[in-house]
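What follows is a set of structures to go through.
Rule-based calculations on the coordinates, nothing more; no lab input. Being a predicted model, the structure only gives us computed values, none of them experimental. Cβ atoms are built from the backbone, for glycine too; each structure is taken alone.
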Structure 1
Amino acid sequence: MGSSVTTAHLQRKPIEPEAVSPDAFAHFVVRTSNFEGMRRWYLTVLNARVVHDNGQICFLTYDDEHHRLALVNVPDLHAPDAESWGLAHVAYSFRTLRQLLSIYVRLRDQGILPVRPINHGPTVSLYYKDPDGTAVEFQVDAFSTKAEAAGFFQTDAFKENPIGVLFDPEELVRAYEAGVPEDELMRRPKGEAERPMSTRA
């Protein structure tokens, strides 16, 4: 004769409202009518791989996250009006200036050039535009610690110019290879303040 087994559960304390920030940014999703072109571009630019692609939706990743980007194939979409509100750009951080410049050289050699190379002060950044016109920023912190980078936001230099100063990435590559110290290369140069970047070219 069998015996019935019951499992006792320990009661948990009630859920209370709590201000919790995300652990990490997981992914973003893009609707496009240029599915193959967008797929090729992001595979190249992010050095990504396909997790799943059925022709209707494509999941891409570049690390151990199951996906970092999804492309949804929707025919006959039209570009947003230049005066529309919404997402301006997405940004990716890299650990070193050498990595940023290596990515620049790799993409340059494949005909993909930044539309705006700019030293913001806290970061040195290269902005690209995907085939649908969305801006993608690649950046490296210009300071050795996050606290120092955050501190730049409180300086008079940032208050006077919160956008940054344009630079020539080819000149930066040459200076880096010539051995100019990195802290000097990453320091924001004197120059005319830039305006915020438009979402459309």
Structure 2
Amino acid sequence: MKVPKAIQNLIESFEKLPGVGPKTAQRLTFYLLHVPQEQLDGFASSLQQLKKGTVMCSACFTVAETDPCDIDSDAMRDSSTICVVEQPLDVLALEKNGSYKGLYHVLHGKIDPLNNIGPDDIYVPQLLQRIQKDEAIKEIIIATNPTMEGEATAMYLNKQLKAQNAKVKITRIGRGLPIGADIEYADTVTLLRAMEGRSEF
């Protein structure tokens, strides 16, 4: 049986998404065949607006509706503390528990030599420039994921930051996050303990 071109095209599009294999792509496509057209139109519109309706914050590099983002434009935030995370999803996870009141810096990745990702391929140079320019910064919390690549990124940042500015306190989120886990999947209590239990590098 020849698969209609419209179905095949959508299956191939789904297969390009991370974690979606051929079988899942087929199931999603055939599921959408049974969805009312107006819901499909809404879904398509949401996809089209994904890039058009978002910008990258020029201060912290998170994804937001405005530049600067809501966090960086909030005068009530503690601008002396910057929490460095790998992805925008990590910002959402940390913001959900509401205990952290400082600013963020999103790297958009981690140092991963096996995949040819070095410090210059993520937003490390921008972090170093940001700290060099802003004398109000007193603490950098390195909140990369406790994976091998996350730890390597944290060690690299620690070394670079100490070489650049001895006055800034550098801490690492501590207890609460198991090795190999991602911040975005952690519950609020675990994140709260990790932030409270951060230690100085």
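Looking at structures 1, 2, which one was helix-only ellipticity at 222 nm (-39500 (n - 2.57) for each DSSP H run of 4 or more, over all residues; to 500) calculated from, given that it came out as -6500?
Numbers: 1: -6500; 2: -13000.
The read-out was computed on structure 1.
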Which of 1, 2 leads on distance in nm of label points 7 Å out along Cα→Cβ at positions 14 and 126, largest value: 1
Rank structures 1, 2 by FRET efficiency 1/(1 + (r/R0)^6) of positions 22 and 102 (r between Cβ atoms, R0 = 30 Å, to 0.05) and report only the one at the top, that is, the highest. 1
From 1, 2, which structure was log10 I(q)/I(0) by the Debye sum over Cα atoms at q = 0.23, 0.28, 0.34 Å⁻¹, for residues 70-109 alone = -0.73, -1.04, -1.27 calculated on? 2
Where is percent of Cα pairs over 20 Å apart, for residues 54-133 alone largest, in which of 1, 2? 1
